Structure 1
Amino acid sequence: MPRFYCDLPLAPGPVVALPDAVARHAIGVLRLRVGAAVALFNGDGAEYHGVLESAGGKGATVRLVTRREPARESPLQVHLAQGISGGERMDYTLQKAVELGVSALLPLTMRRTLVRLSEDKAIRRRGHWQSVVNSACEQCGRNVLPPVAEIQEFVAWLRGTSTQTETLKLLLDPEGGLCLRDLPPPTSPILLLAGPEGGFDPAERKQAAAAGFHGLRLGPRILRTETAALAALAAMQAVWGDFR
């Protein structure tokens, strides 16, 4: 059943006019016809099943019939703080992190970040990343949208984590002292920190350690920025989460 994210109030019963972009995708790309079964979601944790009631040059409407709350959220609450990477690398990381159950996404600029954004570009890029996240939720069946936070500078962001005393703080490091099997199943949120394309600067590692982050080793190989966090998320889901 095709699923569409719609930033609209949704409830069973009324006929909903699809946003223009959603209508174009449903009719022009997927070639849906009147009577087709569809599901809509708006991030409130539920999905709304209905049928396409009209489809034409002026848009499309859906009559919503039922509201469902399928259990598709991970039992782990993982916030991914990701050093920004360029272009499709960052998109890929965010998309797959959503599929792997991440709860929130925190883009960071660090000493070795290659991408530098002006204020206007940062706002546009954040909007683009949230769109990537929303599309990933459409594909993987999630009905809760992980938020993409404003881009922050690493040191300023790190200071803000000082109050998160109950959080398990992990920094991805091929020379880290911990692996997942060394840790008990977490009962608190997890804050996962991944470096940019150039990796962590030594000073940043020291600052993170002073802020309570523990180096997490995934193996002896150095992983690329677009895959490191994803490997960690997949391993966490396998050891602690819903892959079991």
Structure 2
Amino acid sequence: MDGPCDGRFNMATDLALLQACDEAPDAPPALRVYGWSGPALSVGHSQNIERDVDLAQAEKRGVPIVRRPTGGRALLHHREVTYAVVAPFGGTGLRSHLKDIFDDVARYLTAGLVELGLPEADVAFQNVPQRRRAGRRSAACFAELHFGEITARGKKLVGSAQKRARNAFLQHGSIPLEDDIALFISLCRYGSGEERREEERALRSGTTTLRQELGRAVSFERAAGALVSGFNAGGVFSLEPDGLTRRECELRDAILEGS
């Protein structure tokens, strides 16, 4: 479990874990649970930043922009707990097909959410993509429900994405502790004030946070500990507190130097 780190460090670390695992396909699966030292806006690996992000507002508000190794669209990271699972294909207790991996990880995430106090009946795994809203394509990752994501009482709570290498995969995702929609909306580009208001309404009606679901504040430490317990209960991960290996640090530092 990592404490709060900045956006570039967090994304470089996730990618380094994937690259190291890809080099050593007999490595055991790894779970990283981490936080953010301040607001950061991540964008998908192929997302057009200039089209979707208001760069002037991001600079004015001091919010750095970082590119994720995974796909999808813009996501504000701030008051949340983030997880990353890295594992080789085959022989790990996790299946190899993209949808099967999403399903396996969702079961462990759900166990952690239930430990926090969410009723199991309220938590659901999205096994089919939600139809996109008609009209403007949203820049927001949380604007739609994709396969493998988790809802609470029908609202999106956990957003996740995958990147697959030759021998291994990375899946990471965000679980908001608090509502940061207003800040996120201020960082995105819109064609009009009405588009901006429509996006905010859609996010507020279709997404949720741990505070909203539990009716109380949840600390990062409590949420992170529950996620670790959920993964431990699955029996696939033998989770002992550990730092990065020398090779993982080398890869992370090289990614940071090149970004």
Structure 3
Amino acid sequence: MSDRGPIKSWLSDMDGVLVKEGAPVPGADEFVGRLRASGRPFLVLTNNSIYTPRDLAVRLRVAGLDVPEESIYTSALATAQFLHDQRPEGSAYVIGEAGLTTALHRVGYVLTDLEPDYVVLGETRNYSFEQITRAIRLIDAGARFIATNPDPVGPSPEGSMPACGSVAAMITRATGVEPYFVGKPNPMMMRSALNAIDGHSESTAMIGDRMDTDVVSGMEAGLYTILVLSGVTPKEQVDRFPFRPSLVVDSIADLIPLLD
């Protein structure tokens, strides 16, 4: 395991690590159960800003995984915390759904299209031309541009669909203003998650299925990084990246012995 010492807390991506296409990855239920029984602090992370942690807890429960809502951390929560730290009790024009609007309300933000401090772009299934046009005009007028995550596409039952990163690129092309992305691969999300569980980088592991988001953000935050091959990044592509995870395993089932 290297000379870092024992792992005392865990961060894990959700899609591709714990669930895949709505079904639990084999071994995920035992891993989560053992992790909860051990009392070790842990969080399940996701760049998906559509749902609240409570929504996601229910969706995971339906898939057979018992993860409490307080153990789920989204890019929406990280974005809300970032804005609260930057400009407490500010205002924002938001393109997004309940996961993002709820998080911003809880940190005291006012959601408005009247001279907001920020335009905040998140994930939604219903991006509208009217909303995007309003966002462009507000940014032109001086609003700061924030986006929850840079993912260009997201999954749907019919196939890939445009996600936050693609819509952000459209707004940037129209305004010349680049957004600040809060979610993975920004290591800020990892540090924010560590603060949420009072964890420390030298004794925390990050499990992910993507080299370009999970592993790089965990590495930059100083975490022990574990790539599982059950999701996006296949084994043959690992060596193409200029950085390496601390450990590569086939799936989360291979990590259960680390909880003994």
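Any read-out appearing in this document is the output of simple, stated calculations on the displayed coordinates, not a laboratory observation. Fair warning: this is a prediction, and the values are worked out from it, not measured in the lab. Cβ atoms are built from the backbone, for glycine too; each structure is taken alone.
1, 2, 3: which one has distance in nm of label points 7 Å out along Cα→Cβ at positions 54 and 78, as calculated, at 1.3? Mind showing how you got there, number by number?
Details: 1: 4.5; 2: 1.3; 3: 2.4.
The structure behind it is 2.
Suppose distance in nm of label points 7 Å out along Cα→Cβ at positions 150 and 206 works out to 1.3; of 1, 2, 3, which structure was it derived from?
Derived from 3, not from the others.
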Taking distance in nm of label points 7 Å out along Cα→Cβ at positions 38 and 214 for each of 1, 2, 3, the highest value is that of structure 1
When mean count of other Cβ atoms within 10 Å over residues 174-181 is calculated, the result is 19.4; to which of the structures 1, 2, 3 does this value belong?
2
